[in-house]
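Multiple structures follow.
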Structure P
Amino acid sequence: MSDEKLTKCEDVEGSSSIVLSTMFSLTNPGEYSEKYHYSRYGNPSRNVLEESLARLDMANFALTYSSKMAATLAILSTLKADDLMISSDFLLCEKIKKLGVRGNIEHFEFYDVRKFEESFNVNTKIVWIESLCFPFMTALDIKSISDVIHEKSKAVLVVDNTVLTPYFLCPLKLGADIVIYSLDEFIAGHSDVKMGSVATNDRNLYEKLKYHQTSNGVGPSPFDCFIVNRSLKTFPLRMERYADNAKNVARFLESNSKIKKVFFEPGSGVLSFILKGYLEDLVKFSESLKYISISEVLGGVETTIDLRWMKENLIIVSVGLESFEKIKDDFDQALGKILT
């Protein structure tokens, strides 16, 4: 673990207190300058968490929401009717279109920065990318993408850093304007809480997002904040274990003749692979797993597989905290059940 990682992880508060009160006494009649006056605007448990998350991302500000989708909608609330947003996340684009969010949403693959620079619309208002793009686990060049955006426009660069987390990557240091997380995945890591967060260094953006958080009542509960605060105490240990297990699982799969290709970015707890054969082989493989379960949620204690791309014979693996031997043995016996 690097000194920088160790310092920022040890600096989080990890408070174990839960403040459930929805009422706070005011000092002066008619004055609402106190830090706490109504729980929708702030709560000690939430504020401790937000301060800790800001330190992890080396950010000036952080905000928490009841889910990552609530955090997403807060960012999208800054769009006007004719504004353009482009994103590397195809599933997010489809979801946003169905929600009828203001603005025009387009999908774009950012793998070729030169192509992005040549085609970039200077009237774009939001560029939304993943630090690790699904389903092929491709790491994007955030710094180069940021340079193109900020040299040509006033667009806001949003980076979804849920998988790599601030332990392995701090996108704000690479030029991102906002970083967004699904905290219920790797950061909380125990599959027992639903929460999203954003971090930024821009006070103007922070004030807009804070207003959305308070006025729409989408802040998380004190108990949920307690759960995530608790998880921060083991965050660095878990991230090291995720990454080490994933590296070993990737090597094991690469050595198996029934695997066509493995996609893995070091420092991540997620990988994907293409199984040789046909869809029925993938179904047989997944049904033969004894311990590893099927789930669309990443970053828990247990290893899971995601089959949303099964038509391409592609499987996403969220590697858990078990022993590598336990994970390997389950994959090995399931692969042995298919004839490919």
Structure Q
Amino acid sequence: MIYIEDMGCISPNHVDGESFENAIPNLQVGGRFIAQEPAYTGLIPSGQLRRMGKSVRMGVGMGLTLQQRNEPVEAVILATANGGLDDCLKFLNQIVEYKEGTLTPTNFVQSTPNAVAGNLALITQTTGYNITHVHEGIAFENAILDALMRFDAGDNSRLLLGAVDEISDYNYNIDLLRGGFKTEAVSAEDMLESGTPGTVAGEGTAWFVLAAEATERAKAAIMDVEATCYLPEADLLAWVDAFLQKNNLLPTQIDALVFGNNGDIRTDGLYTKVYEQRFPQLPLYVYKNRVGEYPTSSSYACWLATQLLIGCKLPTPWLNRGRAAEASPKYVLVYNHYLGCQHGLQLLQSV
């Protein structure tokens, strides 16, 4: 078990530090949830800020915010699927444009997946463990597992865990061509009930200060996490059951659910199956109709689950099914899958 002492996020629904419950998600024309970024002036050195792409800017900005309002951490663990892909493509285009001649290294340096964790370490002088997990839809779950292992081994007592992904025109267009996104215009309110293939793209970053031991600053605890790939639908319920049994819990002991329904009629049935056959009547909260779909969106789900555990009341349209959770829920289960292929579970507990 690890403890969340502080957290923050940048999302299409709101800017960190502002009320998010009734915020209006930033759904742009063209079917993209665009992150609402704060002002980074005075937070990131201006010389570095102007060279940063969006994912690096968001990740470093939120990570530094937590670093500044908390005690120093000993390690940085990041999850991402694509890193700064937009900067990567700019660099590749320069290779063609300048015929492999004199190239500026800035776009290349800022495009690597570990650029966010690396910049955070350089700015804050954090010289300990620093790693980036690049496992697409289960990158965040694997990052949590890494943190659990670091604490269990006694290697660290406090660390910074985060996730970030951005929308780039390149990966958006490829995912659109393969049928990943909706071709018709859809509102945030109607997204989950659209009944059509595809979802809506999103982006964002979420960060957590984690500790091995409970302190007065602890907001919630991550009890366990599990991720798997290519899980047959026939084995889905048994996998969820085994996860709960491992943690000595029954489905009836879970107080609230946070699921990753994204409006894609081809794969949302997996969430329906788990809910109706294992957790009927429980409060089911959703979030991708506020922030969109991206590989590390489960980091936002973890942030949202923690909000529930500290007593935040989420109004419609966060609540998808069932009645609102009790004022002080004890256990919240997060289930997310990416493309119906990569599945992740997170179990959080109040402290």
Structure R
Amino acid sequence: MASITFNVYNGLPTTTLFKINLYSTALLAAFYYTLVYGLYPHAIRAKSMVGSLFGLIMLFILYTVADGYMEAALLRNCTDCMALIERNNPNYHKFLQQQLSNVVFKRFMSLGLPLGIIFMLGMPISIKVGLAALRNAYANAELIKEKAKLELDFLKAQFNPHFLFNSLNNIYGLILRGNIAQSASVIAHLSAFLRYTTYEANNEWMPVAEETKLIANYIELEKIRLNHTKVSMEVTIENPSVQLPSLLLMPLVENAFKHTEDVPGAFVHFVIHVSDKQLYFMEENTMGDSEENKYGGLGLQHLRKRLAFFYPNKHQYELDEQANSYRVTLICKL
């Protein structure tokens, strides 16, 4: 109705104008809610461009039919209204005298009514779709975050019992050999390690100083069972309060010991350098020839997922496998 021109209704009785505006608003509301809550969600689920376009055209046609029918019902039954329109706008009066099917067809094909709808509803529809996209993006981010947490919890559940069992066996061996002082030191390292992984690591982010202390405790516990392997670690931290995702580096540290055979000439070497803008981690270790010493597994898969989540397009993860050695380099922009 009003999308053709507002001037055609000049001089009409107030009651008639009120009814026209009321029905027009109701039609626009019906069009909006059908599009936003019916057609749009269905198009997203179906992922069919042809079907969505067909549905949109049908919605425009239905709107045009309903609009033409209501205008005809209001104006043709009002003798005074038709007389005013004939006097003020003869061409539009002639247009209204045609069959309703012709009126609807010409309005739709001229694109006057569809363009009017786009003009009136374009902004609210854009806002609605934009807000929906933001909500979906936020919901997806929360799902990814929750998935990462569940995977981390699962990794910790696998990691702690295995490590605890080996550590207790090592402590038992020290006690049998009468190494009381070393046994007490190992228990202190184990206690600190378990306290951190059980309580502190529940936080999503932790200070890098705490993370490196955890790695140092782990290394001290692993060194007990080694007879030939040389273990060394270089740590440089410019700002101890820099935050890292909790337990981020532990899969790399664990794998270094897991795949190093304790034979003469074996070594495990770590380098950690942290500035305000970058984390640099390098690990190199000797590696045996057996299939059991091939790198992989859940821990490293989970590490890659966490890196992609916490440092998207801001990290480099490089592997260099030689005949008897393995090197991992990780650089993250903080």
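Bear in mind these aren't lab numbers, they're just calculated from the coordinates by the rules spelled out. These numbers come from a predicted model, not from an experiment. Cβ atoms are built from the backbone, for glycine too; each structure is taken alone.
Details
- Identity of the structure behind 14.8 (criterion: mean count of other Cβ atoms within 10 Å over residues 124-131, calculated), options P, Q, R: Q
- Computing helix-only ellipticity at 222 nm (-39500 (n - 2.57) for each DSSP H run of 4 or more, over all residues; to 500) across structures P, Q, R gives -21000 for structure R.
- In this comparison of P, Q, R, the computed figure 5.9 for distance in nm of label points 7 Å out along Cα→Cβ at positions 60 and 284 is attributed to P.
- Entry that produces 27 once percent of Cα pairs over 32 Å apart is calculated, selected from P, Q, R: Q
- FRET efficiency 1/(1 + (r/R0)^6) of positions 76 and 300 (r between Cβ atoms, R0 = 25 Å, to 0.05) derived as 0.00 - corresponding label from P, Q, R: R
- Looking at relative contact order in percent (Cα under 8 Å, 6 or more apart) for structures P, Q, R, the greatest value goes to Q.
- Which of P, Q, R yields 1.9 [distance in nm of label points 7 Å out along Cα→Cβ at positions 28 and 52, calculated]: Q
- Parent structure of the calculated result 0.05, given that FRET efficiency 1/(1 + (r/R0)^6) of positions 68 and 244 (r between Cβ atoms, R0 = 41 Å, to 0.05) is the read-out and P, Q, R the choices: R
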